[in-house]
Structure 1
Amino acid sequence: MPLYYSSKPRRRWKWALLFLFGLLLCFGMAGWQAHSAVRPKLPPLAQDPTIQVYFNQSQASVYREPYRSITRYGDNLEQILIDGIGQAHSTVDVAVQEFNLPLLAQALSQQAKAGVRVRVILENNYAKPWSERNPETLKERDRSKYDEFLALADQNRNGRLSPKEIQAGDALKILQAARIPIIDDTADGSKGSGLMHHKFVIIDRQQVMTGSANFTTSGIHGDALNQQSRGNANVLLNIASPALADRYQQEFDTLWGDGPGKSDDSLFGLQKPHRGSQSVLMASGPVQVQFAPTSKREAWSSSVSGLISQTLAASQRSVDLALFVFSEQSSSNQLQQRQQQGVQVRARIDPSCIYRSYSEGLDMLGLSLPDHRCQYESSNQPWATPILDVGMPKLATGDKLHHKFALIDDVTVIVGSANWSKAANRDNDENVLVITNPLVAAHFRREFDRLYDQAEVGITSKLDTQMAKQLKVCRR
């Protein structure tokens with residue numbers, strides 16, 4: 001019997017195919033429009049051939065996040081790190097306070113399996129995989145970090161982690177599976193330094209990638225549990241300089257000693273030998289580097305804070321600050337002197353720190369505030385001629401201004417892992433760079449201008465309320 005099809009079913013199939021094609025086209029266009037709706041607001045800036053600068057909230061770039069699938073403004077700092085690590089031929093050394101990015105861990109794992117020697121140093125508080133921790137025993141801050149990890153790793157969203165999910169989503173377990181050696185700041189036999197606060201990668205002893213960002217979702221992309229978050233405001237520098245890489249390699253090797261499970265010859269914190277500022281002459285200009293901490297037995301001028309103050313003292317026209325914490329009195333005093341000589345000083349400080357009793361932001365506003373014990377800092381020096389261009393940038397809920405940079409005369413940049421605090425100077429493992437390079441400075445100018453817009457500055461209602469509340473408590 002011959003096969004026979006009527007024309008009606010054939011037309012039905014034809015219309016069904018056309019309808020399906022139309023749906024696919026509509027969804028495709030909707031997806032394209034959603035992606036293209038976020039377009040760069042600014043043209044890209046030229047990069048120095050040897051010092052590239054990237055900001056995770058840059059308005060000149062757009063990328064799609066790998067974990068939350070959000071298209072947003074910013075440079076993808078994780079991908080920049082992955083690309084750099086992928087170019088390594090012999091060695092990759094990582095020193096970072098905190099690390100929870102699975103894709104970055106996979107990049108290190110792949111290099112280790114390819115025969116590249118990979119070593120990792122962490123802060124002891126973050127050296128244990130999150131999947132090995134009991135969330136019921138964690139303090140509130142660590143519990144929120146565990147919840148962040150769970151949101152990353154729990155792919156089927158059933159509230160439990162399978163071995164497969166752990167191996168794919170726990171960054172430290174990925175490193176362990178690749179047999180990458182890891183130590184923390186208890187490897188010297190102590191309970192740990194103030195903080196192992198570095199954030200740097202050395203590649204083939206030729207290249208350094210460093211800045212203010214921890215290698216975490218909140219430090220680079222944004223909080224996994226908060227769709228509005230765009231990550232703490234951070235910077236990453238990619239510097240091609242064997243001479244500078246050698247300085248960082250010396251620091252890493254001092255911390256590393258002979259590695260894990262052997263003798264306690266690692267040196268962290270104040271156990272490290274003192275090294276003052278070291279200068280490296282690059283083709284594009286001089287770069288100074290210094291590592292913290294510095295013992296009180298050494299001259300304060302030879303410390304990281306001393307280097308910062310000496311650099312501020314050379315300012316002629318302007319100093320713009322973008323700081324998470326600013327509590328170093330000496331730097332505030334130096335800025336006041338420059339301001340009295342006609343240098344324009346402006347500051348953006350993280351909202352969680354700007355109105356603390358120890359904040360130099362209050363000094364700059366000509367104010368002082370007692371602490372919870374109703375005591376004033378003994379060295380406090382409110383500015384005789386206050387400035388009002390001190391304030392908090394507008395940030396997405398949950399995000400922080402995590403920068404630690406100063407832009408001086410649009411030529412020189414102070415940047416690194418160190419907050420401008422006594423702890424960073426005297427206790428923590430930190431690094432600070434002073435870069436004299438107008439092309440590099442232009443990138444920091446753009447970032448400061450971004451933070452400058454829509455900021456709350458001067459004597460705000462929040463500050464008035466906080467001062468009145470604290471003074472009322474202290475009058476009792």
Structure 2
Amino acid sequence: MLYASEHDADLAGLSRSERLVVLEHSEHGDSRHRALRVLTVDGEVVWERWDGEGLGLHAVAFSPVEGDERLLAMHEREGRMLPFVVDPATGDEVHPDVSSLPGDLDADWYADAGALLVRAEDRGRSTLHRVLLDGTITGLPTPTGSVGDATARPDGSVEYSWSSAASPTVIRSTAGEVVLTPPGAPAPPSVPVSDAYVMGPGGEVHALMATPEGQGPWPTVFLVHGGPTMHDSDAFAADRAAYVDLGCAVVQVNYRGSTGYGSAWRDALTGRPGLTELEDVAAVRAWAVESGLTDPDRVVLTGGSWGGYLTLLGLGTQPELWTGGVAAVPVADYLAAYEDEMEQLRAFDRSLFGGSPQEVPEVWERCSPLTYVDAVRAPVLVLAGANDPRCPIRQIDNWLSAAAELGKDVEVYRFDAGHGSLVVDERVRQLRAELTFVARVLGLTWAHT
């Protein structure tokens with residue numbers, strides 16, 4: 001046994017020498033802002049660090065070079081994730097000056113450990129950079145859009161997954177060519193996204209919009225992301241493309257809680273999850289109606305996982321705003337969800353809510369969709385996995401039973417899988433169910449097979 005704790009922790013890396021391991025742990029009680037500890041494989045502590053309350057650390061990897069046991073990690077002492085390199089044996093740290101790079105950053109080693117490959121995520125778009133430890137930065141050719149994973153090759157080139165809202169995913173190289181495409185017929189392209197910046201109650205909110213041909217106002221789908229520590233970006237998304245093909249404008253809101261906008265924005269929902277994000281969604285909806293983008297009488301709220309949670313909570317707390325809702329694998333009854341979910345998620349939720357249901361019961365009740373089920377006016381489609389460990393089925397059934405007793409207009413799509421499905425045909429069936437439902441509630445004609 002190398003390590004054991006009642007608190008959430010992960011083994012984050014093994015040195016190339018196989019002598020050292022690095023742990024991300026939350027012994028201080030906050031699993032969202034972790035500390036780091038480097039141990040020998042015999043259990044001796046070599047180096048450790050915790051930056052304090054509300055400040056997280058993330059271990060990336062030990063050096064890929066034999067005999068080099070330096071660790072690349074990320075800190076957020078300056079309000080966003082930034083890279084640093086530490087020698088665990090001495091505690092010496094190197095912090096390359098990347099202040100000129102925008103947004104939130106992540107990093108990885110080049111193969112010779114002489115430089116870092118840094119990806120900057122800013123306003124929903126990605127750029128790649130080669131960064132020397134002395135702070136010398138070289139921008140790498142990156143088309144406008146979003147980069148997924150990126151890897152520095154031994155020859156110094158970088159290969160990376162890339163897409164934009166209009167162009168499906170391929171693997172590109174900084175040498176200039178596309179090096180890999182998915183097998184089979186290519187996915188059809190979609191439309192580009194544009195940006196909106198709307199002043200919300202917590203500051204400026206960034207949203208992305210995709211529209212069909214013609215002139216607005218359009219029936220509109222507000223497609224809210226999960227996480228909540230994720231963000232929507234200028235990347236290809238099949239559901240967004242399908243809704244545009246249906247004839248809808250699609251709006252995606254990077255609400256407070258989203259990544260890519262600094263630590264304070266990401267953590268702003270602490271103690272008030274769900275309600276905080278929905279204030280930002282409502283602000284963008286008001287802007288969309290005022291600007292002529294959105295038909296106020298035909299607006300659907302939809303999302304999966306945390307987005308499904310926001311959907312059910314929004315339908316109950318903002319019933320006048322939504323014509324319909326689609327909640328995929330949602331949190332629906334947060335108290336029951338906490339009882340049934342895995343301990344890793346319980347730790348996350350305690351950090352997010354400011355305590356357990358026993359410690360702050362009023363927060364859990366105030367932020368649970370079940371509390372507001374009686375206020376729901378709009379038709380709802382709920383998609384639920386029978387074996388979902390993240391958003392367990394019992395708490396969804398609790399919400400569905402309450403809605404049925406109140407005579408709410410609710411459709412249910414159940415599938416025999418977990419938190420979504422990896423079976424392509426099943427994913428197609430689910431999206432068909434969503435499109436059919438949205439077409440019904442928005443009065444759209446949709447011919448499909």
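A compact table of results
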{"item": "Origin of the value 10.5, where mean count of other Cβ atoms within 10 Å over residues 157-164 was derived from one of 1, 2", "result": "1"}
{"item": "Highest-scoring label, criterion being distance in nm of label points 7 Å out along Cα→Cβ at positions 245 and 397, among 1, 2", "result": "1"}
{"item": "Label whose coordinates, when helix-only ellipticity at 222 nm (-39500 (n - 2.57) for each DSSP H run of 4 or more, over all residues; to 500) is calculated, return -10500 (choices 1, 2)", "result": "1"}
{"item": "Structure (1, 2) behind the derived value 3.5 of distance in nm of label points 7 Å out along Cα→Cβ at positions 93 and 205", "result": "2"}
{"item": "At a computed 14.9, 47 (Rg and Dmax of the Cα atoms in Å, for residues 181-332 alone), which of 1, 2", "result": "2"}
{"item": "Structure (1, 2) behind the derived value 9 of relative contact order in percent (Cα under 8 Å, 6 or more apart)", "result": "2"}
{"item": "Structure with the greatest value (metric mean count of other Cβ atoms within 10 Å over residues 413-420, set 1, 2)", "result": "1"}
{"item": "Structure (1, 2) behind the derived value 8, 34, 38, 18, 2, 0 of P(r) over Cα pairs in 10 Å bins from 0, in percent, for residues 197-428 alone", "result": "2"}
{"item": "Given 104, 56, 54 for Cα extents along the principal axes in Å, calculated: source structure among 1, 2", "result": "1"}
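Only the coordinates and a few stated rules stand behind these numbers; no lab work does. Remember, it's a predicted structure, so these values are computed and weren't measured experimentally. Cβ atoms are built from the backbone, for glycine too; each structure is taken alone.
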